[in-house]
Structure I
Amino acid sequence: MRTSESRVGDVIFSAPDPATDPYFAVALLRLQRSSYALEAELLGDDRIPPLQEDEVRLTAWRGNWRTAWDGVDLVGAIAWAEHDDHLDIEKVMVSPAVMRRGIASALISQVLDEAHGREVVVATGRDNAPGVAFYAKHGFDVEGDEEVPPGIWIRKFRLGG
């Protein structure tokens, strides 16, 4: 099920719910694994939480999704949770086959539009240089580093406030 569709170039953005569509959930998990495998490679550790997730855990999470489709191919997704005073971006993923086409930037922009002036927080692997540069490019400030799980460091960012 697709709702709130918009189009940027050849990519269609929509807001489906993986809990209501098992076929979409499978495609989303496939995208998540391929996208986060690249981050794991940069970090030198495949224990990052998105790679440990299965379809049940993926669909059990109750938050907001925005996805990017190139025809029938799911090429990007972002997930966030809304709170009274801020938004938590939980995941940003883009298919390795279409990286550097502005899909992640378009997804971030759509979430920032949803923030309506609230702070937005996000994290990426501390040693994920492209991810760190991506958030800096979009105006996020570094808030600090945290080790979760042991041996894996994330860098937290905040925008607004």
Structure II
Amino acid sequence: MDRVKIQNLEERLGHKFQNKKELCRALTHSTFSKEENDKKVGARNYPHQATYATLGDAILKAGFIMLLMEKGVNTKGDITIFKTSLEKNLKLAEVGERLRLLEDNLIRHRMGEGAQLEKGTKKLRSDTVEALIGAIFIDTGHSLPEAKTCISKIFAPELKEMERKFR
């Protein structure tokens, strides 16, 4: 992976990975992992992002709730409404685009090219955003406060827009 692009991504995430293997796993889609594992010659094991995406989904939910409460959103109904709008796959895909995950060729995948890739782009980006949050959580020694700080940076435009709607 391109060192400069990785440094730029870490800057956008607000986290410099101590263990780059965590970052690599978060950026490895199952299509890439499967193809590499299935090679007849030179097969290599590349753990993929699925487990990290599941963890990241949970961390995002907790992080959003904490951030919303800090911003004065205190009722269960309001928290649910705002949290749901923030964690939608379409919103996560937009965040993934802002992070330049595909534009900088950061995601290792075998989704094809052209129309085939275009069809799966949103899911690829949203899953990777969740996986990155999971990887940040793991890389920080399971620190929810540090993960929340990164979530706040990554979702700053969305949180600012939500604040405008809330007030």
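A value of 4.2 was derived for distance in nm of label points 7 Å out along Cα→Cβ at positions 65 and 105; which structure in I, II was it taken from?
II
If mean count of other Cβ atoms within 10 Å over residues 73-80 is calculated from each of I, II, which structure is the one that comes out at 12.0?
The read-out comes from structure II.
With Cα extents along the principal axes in Å coming out at 38, 34, 30, pick the structure among I, II it was computed from.
On the way: I: 38, 34, 30; II: 59, 37, 27.
Computed on structure I.
Of the structures labelled I, II, which one yields -22000 when helix-only ellipticity at 222 nm (-39500 (n - 2.57) for each DSSP H run of 4 or more, over all residues; to 500) is computed from its coordinates?
II
Which of the displayed structures (I, II) returns the greatest value of relative contact order in percent (Cα under 8 Å, 6 or more apart) on calculation? Intermediate values should be presented prior to the final figure.
Values: I: 18; II: 36.
Checked I, II; max of relative contact order in percent (Cα under 8 Å, 6 or more apart) sits with II.
If distance in nm of label points 7 Å out along Cα→Cβ at positions 25 and 49 comes out at 1.4 when worked out from the coordinates, which of I, II was used?
Structure of origin is II.
Going by mean count of other Cβ atoms within 10 Å over residues 81-88, which of structures I, II comes out largest?
Going through I, II one by one, mean count of other Cβ atoms within 10 Å over residues 81-88 peaks for structure II.
Only the coordinates and a few stated rules stand behind these numbers; no lab work does. Predicted model, so just to flag it, every value in this text is computed and none were measured. Cβ atoms are built from the backbone, for glycine too; each structure is taken alone.
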